[in-house]
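**Student:** Heads up, there are several structures right after this.
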Structure 1
Amino acid sequence: MENKNSLSIGVPAEMATGESRVAVTPETAKKLIAQGHSVRVQSGAGVAASVPDEAYAAAGATLVDAATAWGSDLVLKVRAPEAAEAALIKSGSTVVGMLEPFNAEGLQRLATAGAIGFALEAAPRTTRAQSMDVLSSQANIAGYKAVMLAADKYQRFFPMLMTAAGTVKAARVVILGVGVAGLQAIATAKRLGAVIEATDVRPSVKEQVESLGAKFIDVPFESQDEKDAAEGVGGYARPMPQSWLDRQKVEVAKRVALADIVITTALIPGRAAPVLVTEDMVKAMKPGAVIIDIAAGKGADGVGGNCPLTEANKTVIKHGVTIVGETNLPALVAADASALYARNVLDFLKLVINKEGALHIDLEDDIVAACLVTRDGAVVKK
């Protein structure tokens, strides 16, 4: 039952190495079909996310090959198209996904193929955009999985245990960067019984850290200027003065030296990840300690992360410390990562598909305008 404006919506299988997520689940496919659209899923697209082809068919989707999925009016993706995928793009079609708004080469590839591109990571951090905030939904999963990997690599218990063979001390976990991933890492480590300390360049997150049962690494203010910066403006933290950041580094280094597990979560969109754990700090850590670097591969050299010794997509042992450089943690929790991502995508589509069921780009809408990256064969200048 196709209405006259019904769209063909394609869901190709992801080609990026290690990418197991899928942009549409049977739950969201059903909703799109109920709106009168046809959903065409590439056979096998959901298998790695625990969604067999039969589940899509049962939801009313059609199973197709890659060329047919890419030949749809609207293509829903997790990752930006690679060169081989770009060759399959139909000129005039619309591609929605995490298209890496700071990757000029990838955007140009999309523009040259004649696609209208919407990069979901570019959505503003506003209340209205929350339900489609892919960075938050996926960072939440990364924070959880980081702790699970740490527990797996760490050769001791997380909780304190009193046994007939004596007492085992609780693991000391230090979390650097308290955004969405950091908060979820605190909550997960707490459930496993660890003792947790956390820090952030925004002293205003102290209450959130404490509400989850962790201790905030406090760096006292020594001037009114430092105090004012910490309070921030309009809900946003102002950058803290260098004097305070220098004292914070000294405090953090002391805590890292005593830690069993360090989880670093500092990512800055469009810029290299900052160094939080130096080689000297790693040398001062205990043998058998574990670092999970969520920023792996995003460092200035494209290999390291918040620690320069991290190696993207590898687990290495340096100075007796195990450093995990997994670059795509959400893909290791593919089923839930896909379920949340697919809902983010579905919510975004409400802004670009009008009541008649046709694609419509309303540049007056701040979310649509922020996410639009390619149009009319060119990259949209911001």
Structure 2
Amino acid sequence: MQFIDLAAQQRQQLPDGRTIREAVDARIAAVLNHGRYILGPEVVELETTLAAYVGVEHCIAVASGTDALLIALMALGIQAGDEVITTPFSFISTSETIALLGAMPVYVDIDPATFNLDPGKLEQAISARTKAIIPVSLYGQPADFLAINAIAERHGLPVIEDGAQSFGSEQQGRRSCGLSTIGTTSFFPSKPFGGYGDGGACFTDDPELADRMRRVSRHGQARRYFHTDIGVTGRIDTLQAAILLGKWPNFAQEVEARGRIGAAYSRKLQAAGITSTPQLAAGNTSVYAQYTVQVDQRAEVQATLKQRGIPTAVHYPTLLCQQPALRCEHSLCSSGCRTHLAQAASERVLSLPMHPYLSDADQIFIASAFAEAVSQASNQLLMKPV
């Protein structure tokens, strides 16, 4: 049993009768034949395809989800001494890119229902040094961008969506990565739209920002050997773009399957007595990049599931403001980082196997085993001497 079953994915049949593997092989062969391994025609085709899907004017395909965040921040001119507001409950890339530019991450606690940044606590974190806000659309559903954007607009702040886990999801009919000033995503293999290596993208409707992000991703180059910005080697390579294009015709089907399987998972777990299943905010859909529940005695439950051949993972056991490389020195965090709800979540979250090809039989087996493991752990706790 796997978190991501790439072999099953490659066997899926596309509308034209080919398997994904055959489509990807054909795309790779085309690149090998024309030999344009850097910024080949597949890169432009991918950018055009993804921009149309998200519903924005511009897409800049880049080397990774982390590069997407870094390039977005650089394009906005974030520098040493600036503050960028984000969530403490995410992968390190979200804050790492802020710190890499010499700016300071300022952490706002989460909504315990969705695990996303709580807009009700956002405004108190804004200061004269705040230059941007990065909400993360965690586990597959968008953060509350209606509320976040309204606050940001009052203060004249750009918003960058970290949509590494939410590409394909929607909020009020609009797709993730098209919900803010800039949207970013990742094509890491385990992501909802995953490649066979690293990749990512930036999205925006702002033509000036798009031009700047494109330059930054190419060493700040405006034309050959003429550099107007400090930049990075952040472009996607043609082979990875080709792989993603080969997989693209099946993506809508996978988005539908993820939503259907996530909902079915919740019904089965609830029927087994589990109440901590994922909660979708009103108007949101989810691509369930992670199917994450909450549980006490997490280590014991994980051990029992492992014995039954069920892999689990914890995303994330240590808050960003507690990472040695990212210690928060902001006044709002000086009393131990005021993110108590995120801390509570970090101690209880547990992700179960989830991918678009998870069978109904596997879901039933996992749900039953999980409920039994939770019951067993609770009974063992009751039997411990006081």
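Just so it is clear, none of the values below were taken in a lab; they were calculated from the coordinates. Fair warning: this is a prediction, and the values are worked out from it, not measured in the lab. Cβ atoms are built from the backbone, for glycine too; each structure is taken alone.
**Student:** For structures 1, 2, which has the highest computed value of percent of Cα pairs over 41 Å apart?
**Tutor:** Top value of percent of Cα pairs over 41 Å apart, among 1, 2, belongs to structure 1.
**Student:** Which structure, out of 1, 2, was helix-only ellipticity at 222 nm (-39500 (n - 2.57) for each DSSP H run of 4 or more, over all residues; to 500) calculated from, if the result is -9500?
**Tutor:** Working: 1: -9500; 2: -12000.
Checking each candidate, the match is 1.
**Student:** Output the label of whichever structure in 1, 2 has the greatest value of relative contact order in percent (Cα under 8 Å, 6 or more apart).
**Tutor:** By relative contact order in percent (Cα under 8 Å, 6 or more apart), the leading structure of 1, 2 is 2.
**Student:** Taking 0.15 as the value of FRET efficiency 1/(1 + (r/R0)^6) of positions 103 and 319 (r between Cβ atoms, R0 = 25 Å, to 0.05) derived from one of the structures shown (1, 2), identify that structure. Before the final figure, lay out the partial values.
**Tutor:** Numbers: 1: 0.15; 2: 0.85.
Of the structures listed, the value fits 1.
**Student:** Something else: Mean projected area of the Cα convex hull in nm², for residues 63-166 alone was computed and gave 11.5; which structure, 1, 2, did it come from?
**Tutor:** Traced to structure 1.
**Student:** 23.4 is what came out when mean count of other Cβ atoms within 10 Å over residues 39-46 was calculated for one structure; which of 1, 2 is it? The partial results should precede the final answer.
**Tutor:** Details: 1: 23.4; 2: 18.5.
This figure was derived from 1.
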